[in-house]
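Take a look at the structures listed below.
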Structure P
Amino acid sequence: MDAGTIVVALGGNAISTSGDADIHQEFANTRRSIQHLRPLLESGRPLLLTHGNGPQVGNRLLSTELAFGRIPQIPLGVLVADTQGGIGYMIEQCLRNDMLQRGDERPVATLVTQVIVDPLDPALIEPTKFVGQVYGLEEAMALRESRGWTLREDRGRGWRRVVGSPQPLEVVNAPVIQVLLQNGALVIAGGGGGIPCYLDENGRYEGVDAVIDKDRLSALLANKLGAPELVILTGVSRVATAFGTPEEKRHDRLSVEEAQRFLQQGEFPAGSMGPKIEAALAFLAGGGERCLITDFDGLPEALAGGGGTWLTA
């Protein structure tokens, strides 16, 4: 593998395989996921980890709804910050323990990360980002009626709540992340896509109630850091077209032109593979060299050249 910073976006299944996983299960899942990262850790390359927070922030949203009228409500943006800290702590502890077992004493830093968005982004009006638990149709319709939620069908899974997901524009903490990487630290940042915020007319930061897609944020951050490679870890080993049909085809490699064509043809839905492909294309357009999309089990093989889907300019 070539030298240079590598950014790895950990999918939600790195931590939680179901919306009702308890903290002990989440720690166990995280420890298993970290083991799959060993080829990257042992390469000695500067490494930045980002991560999702869909199940966790969805559960926190549900908790605030259930406590309505008893405790003050917590805005979605603050819940993103809360889950950034909690999940970051869990990943950092598991990562440190794994590294210590192998005699790797490099420092690890978790950074709560703010991200600038446009407060007038149309995505705030038309929510698409899945968060939280999976519901059956009847329960989903009841929640839509009783709580005013927007719910959509997550293909192949069930019905889930969706919230606004604006495009990330700038990473407030990018200079600090760069300093940490340059000084040999492994960094965990941009959790859950980062905390959405904007600058008001007085140049002050204000929060936005939304969830930024963590893959789009990862692509932006990778470009800001000049990283040559981006790895997006998800629940499938390869990108597929005609997914779930008899004509399903899994791809080892995709050119930018092929990925753009399939995206325009609707092969990659907005609520699942679509943002990952868009993130990969944005990363390559911003100067990145190649992007890998695969699952945790397939990562070691993919890094050795035998699996996953590689997108190249």
Structure Q
Amino acid sequence: MHPISTISRREFAIGAGLATAAALISPRRLMGAARAAGGDEGVVSLMKRQAAAAKISTQPLRGNISVLFGAGGNIAVLHGPDGKILVDAGISTARRQVAPALAAISADPIRFLINSHWHFDHTDGNEWLHAEGALIIAQENTRRRLANSTRVEGWQFTFPPSPAGALPIIDFKQTLKLHLNHTTLLLEAFRPAHTDSDILVEFVEPDVIHVGDIWWNGHYPFIDYSTGGSIDGTIQAVESALARVKDSTIIIPGHGPVGDRAQLSEFHTMLTTVRSRIATLKQQGSSLAACVAEKPTLEFDHKFGHFLMAPADFVGMVYAGV
């Protein structure tokens, strides 16, 4: 067992709040929820509204590292004499809850913010955190996506260019090493996976790693084909992460509870199994509807298919990419 507290699936679903759930649910289901609430609210605005009411929970990990759940993507925090270093910024509408949660960790000022990729549920808080003193760091494609209008077909939304204060000031192509708070941070870009901007952030000495949205712990993942993502790239990124972590490593996913190598390996098995089955069906001429009817995810649905992205939605996503 790792020396970290555990969060049950029910506690995560409640504590992480509706904002995290919204980031996982397909546009069709989100639109249905919005209509049921009496309006024609879009996916992104719905996610922002739900983030504003989300409960933030904090989980201490190892050393001076904690993780915040509930503001969108999971936010890692390393605190110490060099100030707070954050991985991901969450959704801006959760600022009212995130700010006191950060203050409760320590009195250290916010000094650095690393974006795991460009998606707004991980970067929408960039501007206010920069105003608080954060120097923003990201892979170069994150800066490019944020600096320009970018369409996410899966959310049926075109994001306008971000304001200057939300843009990374330091970007890198493949790797970057930082030494802060007596800790070595290794930033390394994946090949296009969930998007074309995904990175991992490894806190070397405490043996903690944030892998962003290449891993959705306990959930079928969303893959953004419109900005370079693919099922095959996601599988390759998970394999890359598995190759560098140990059984003792604490792994922070983009969404879902903190986990370990065994859980990431289980996620990899699910991805490769489902991808293989759907690819075979498609090669045999099966339509998407016929493929869904075959239930190629059935044995995994009890683990990954509850509450969030429905099995049929994930089948459709994989089908489009094989």
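Where a number appears in this text, it was derived from the coordinates with a stated rule and is not lab data. Fair warning: this is a prediction, and the values are worked out from it, not measured in the lab. Cβ atoms are built from the backbone, for glycine too; each structure is taken alone.
Given 3.4 as the derived value for distance in nm of label points 7 Å out along Cα→Cβ at positions 183 and 215, which of the supplied structures P, Q does it correspond to?
Going through each structure in turn, the value belongs to P.
Work out the source of 14 here, i.e. which of P, Q gives that when relative contact order in percent (Cα under 8 Å, 6 or more apart) is computed.
Q
15.1 is what came out when mean projected area of the Cα convex hull in nm² was calculated for one structure; which of P, Q is it?
Going label by label, the one that fits is Q.
Computing Rg and Dmax of the Cα atoms in Å, for residues 79-262 alone gives 15.5, 43 for which of P, Q?
Values: P: 19.1, 56; Q: 15.5, 43.
Corresponding structure: Q.
If distance in nm of label points 7 Å out along Cα→Cβ at positions 223 and 303 comes out at 2.6 when worked out from the coordinates, which of P, Q was used?
On the way: P: 2.6; Q: 1.8.
Only structure P yields this read-out.
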